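Listed next: structures, encoded as structure tokens.
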Structure 1
């Protein structure tokens, strides 16, 4: 027995009935987990995890950012990113230098090894997503991409607003 979807006006009527809007999280989660599995498979031979992927690839195209700005852009947890950056530095993929403008922060640069692995990872993930998205034509893909960007930005803004309002309440 599969899941039965309800429209917005329907109530929950039994264990297997789920409003269709709630399934987006399921699909996003499935895609994310599958992408992570693919990345982990590739990255384990370099002693890294999939969390390193966005950091390496973003720095590949935007070297010289400070760590705080990078975490903000990628919506990453700063403490986890700090631990990952230390690993990347120890493994010889990045160099962290004190930010001249903000001594509490670090400027991040890729080493030659970091550039090589970032290029490889980018190539691998582009191939993977090309295979995943293969059933979609260019128009559908453009619409999906635009809508995903819109919804993602909305989610980020809603969470930031909630966090900011809690700071004001204290």
Structure 2
């Protein structure tokens, strides 16, 4: 399914605005990185990879991706300010989200295995909305049910057979 041209143009603009903003931040912090923009599945994905040696990019991920989440939100706000459109862009730095997706898929598989063996419900640790989406998709793909419970920073997923 191809996306409507106006949507693709909006997503391309979103990527350009966010990339410019992030490039300015990298310049201020004197950190080198290659910025790549990709539009897929109705969303803009921006990745920043180390240009040669790391030279500080990992510090922009932070513990458990906290700094990465903050930078993603700042990039979304930059897009909102420039275009008056809310953004759902996803920022990845040095492949952190790629690696985290693999971890989350394993967490989903482990939860499903526990539900299969114990029969009950399995509550997972709190995670961001983006991470919950990855887990929900992985659990559904395995033929099980998941739902988010809790509020704010304590929002988490519960996996069950039905």
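Values in this text are rule-based calculations from the coordinates and carry no lab data. Given the structure is predicted, the values throughout are model-derived calculations rather than measurements. Cβ atoms are built from the backbone, for glycine too; each structure is taken alone.
Given that helix-only ellipticity at 222 nm (-39500 (n - 2.57) for each DSSP H run of 4 or more, over all residues; to 500), derived from a single structure, equals -21000, which label among 1, 2 identifies that structure? Computed on structure 1. Ranked by distance in nm of label points 7 Å out along Cα→Cβ at positions 68 and 92, structures 1, 2 are topped by 1, which has the highest value. Computing FRET efficiency 1/(1 + (r/R0)^6) of positions 28 and 116 (r between Cβ atoms, R0 = 30 Å, to 0.05) across structures 1, 2 gives 0.05 for structure 2. Here the criterion is Cα Rg over 2.2 N^0.38 Å, and among 1, 2 the highest value is seen for 1.
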